[in-house]
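The structures considered in this document are given below.
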Structure 1
Amino acid sequence: MKKALFIDRDGTILREPEDEQIDSFEKFQFVEGAITALHFLRQHTDYELVMVSNQDGLGTDSYPEADFWPTHNLMLDVLKSVGVTFDRILIDRSFPHEGLPTRKPGTAMLTDYMDGSYDLASCWVIGDRQTDARLAVNLGCKSLILTEGMDWEKVTSVVFAGEREASITRTTHETDITVRVNLDGNGRADIHTGLGFFDHMLEQIARHGMIDLEVSCKGDLHVDEHHTIEDTAIVLGQCLEKALGDKRGIERYGYCLPMDDCLCQVAMDFGGRPWLVWDAEFHRERVGEMPTEMFLHFFKSLSDSARINLNIKAEGTNEHHKIEGIFKAFARSLRMAVRRDVNHFQLPSSKGLL
């Protein structure tokens, strides 16, 4: 079955000015990475490229009689010069727009793609607004929305090499835990462990690692915090390993991070050999509801289950800053290590196995 990328124009391929009108050459500018990404996707995938836009008035595709807004055609000429052509261009020309089925997230312009000849579950809508995300839902396909954590480089990686998501549920007599991870997310976190400070630290992994992370844990906190923290680390590590798959194209290594009086360093290797070197001392018994002795135990359990080599060092006087700095440095290291390079899509190992 055929596949398509339904790509928005303004704000996705071309930068959208404040007045939302690219009606002069002075306002004509490509979104960073768009040309390179579209060229790669055209050359290395079998997706059809379909431009779908609510915006009219940029050139002859909207108003054949008008030649005073040629920026749309200039965009097409620039892309064509590097080998990027669109299989189809669909622009809503109706006025007024509001409420019309041709306007995104309406699907009236895309009925030809809903006749059963396209594998819509494998198609993507690429855009910059929630209307693009809703269009994907209405079509029955997936969406990639350009935000701070989702740029054209990451879009290319996901479309070319696939999604890196995992969900694991682990139930014992002591804990009932579900963890969901999307390594190519936007930093979204939904964390509920029953331990406020622990939730805050896990949120740092999502936000600074630019991954989507959901953690739901019901643990025997009436006993103590140990099982909740340890088992969450185990399931999180398992999710990371599962989401990485064969690790093809990843950077593999990763970071030091200052936080006020503290300097925190987390070096990481997804080489498949778990090991933890820990050089951090704490003089308080607890930070929030979390015993400081459990910080080492968390990262040891995570290292074992994700099969990561971790080297963690923290210096400083403020215990809160020290542990938060470690979690943020871990997140930044993770973000660096799991980044994929589609132009060198191979295992980062001379052994051929990680």
Structure 2
Amino acid sequence: MPPVKRRVLILHTGGTLGMRPRTADQALAPDEFGSAILESVPELAEIAEIDARVLCNLDSCDVTPAHWESFAREIAGAVDGWNGIVVTHGTDAMAYTASALSFLLRNLPKPVILTGAQRPLADPRSDGRANLVGAVDLATRPIPEVGIYFDGHLLRGNRTTKRSTFAFAAYRSPNFPPLAEIGTGVRMLSEPLRPRGPLAIEGRFDARVAAVRLLPGQPAEPLCCLAQSGVGAVLVQAFGVGNVPVVDRGVARAIATLVEAGIVVAIGSQSLHGLVDLTHYAGGRLAREVGAVGTGDMTTEAAAVKLMYLLGTCGGPAEVRERLLTPIAGEVTPA
């Protein structure tokens, strides 16, 4: 009896992979995308039965939380009929979408693999063909997570950040090892998450989050002005393990003003590797004393999206602060 062929659904949302070569602002029409994939990458049919749908054709810079919720509903509605789902997406904001889907799709029973390309699929030197082959292969395997696959490595989506606009190895996972590697075979490198109940979509997003990167000698007034801006949370990319200036306490006073206004202030780091520890140095302790909370070893992308998620899902600032360091989908290492 011949083996049952696996089935993979490809959901296209836009990005370079679906662009026409040499016209980076012109996307393939929706009715062209499915046929273009199978014509450009015929080996996909040897891995699985493929169907392709176009959800939208957006530069990823234009993807919003409303799109994340729409993508999650589409995935949840389709997951039963397929072994796995591949989402093609623009590279610039892919890590944000991967984080968002990981928070929304609770108890995911099958793989959802995001991928894309640095060069259009129809370009002779496109990396898109190898990325699609690898993503489809991994989507047939028991890896029930939202991941990003690029250049031979499957990364946990909410642990991923874009590292290069040039290299085909566009992403890295600074504080968590890859889930899998593809070479002459497929090698699992980390134990994937496992569902603990039925698939459900939980929560929603409130996009009222601002991000501020601290600079040496930066005036504190612009940060303080966010108290009147209507935001619900501010992500401060501080120095080192989460330090703010101590000699000039303007930034600390601004953080206190935000907290008093009912705004969640989360302290991240400008460093890719390592974690935020607000107990280690005086600058971190000062930020904590005035009401800020650290982001642990989350990426900037995951921390920002999680703040949006918690703002839209929780009952108020105190609950957001309390839940920020509690893992939802492996995005942060528990304290």
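Out of 1, 2, choose the structure whose coordinates give distance in nm of label points 7 Å out along Cα→Cβ at positions 11 and 227 equal to 4.8 when calculated. Mind dumping the intermediate values first?
Numbers: 1: 4.8; 2: 4.2.
Matching structure: 1.
Give the label, chosen from 1, 2, of the structure having the highest value of percent of Cα pairs over 38 Å apart. The partial results should precede the final answer.
Working: 1: 30; 2: 19.
Top value of percent of Cα pairs over 38 Å apart, among 1, 2, belongs to structure 1.
To which of 1, 2 does the computed value 0.5 (distance in nm of label points 7 Å out along Cα→Cβ at positions 251 and 283) belong?
Answer for the origin of the read-out: 2.
Output the label of whichever structure in 1, 2 has the greatest value of FRET efficiency 1/(1 + (r/R0)^6) of positions 43 and 187 (r between Cβ atoms, R0 = 25 Å, to 0.05).
2
Comparing 1, 2, where is percent of Cα pairs over 22 Å apart, for residues 91-194 alone highest?
Numbers: 1: 47; 2: 22.
Answer by largest value of percent of Cα pairs over 22 Å apart, for residues 91-194 alone: 1.
All of the numbers you see were taken from the coordinates with simple rules; none came from a lab. Not measured: the values here are computed from a predicted model. Cβ atoms are built from the backbone, for glycine too; each structure is taken alone.
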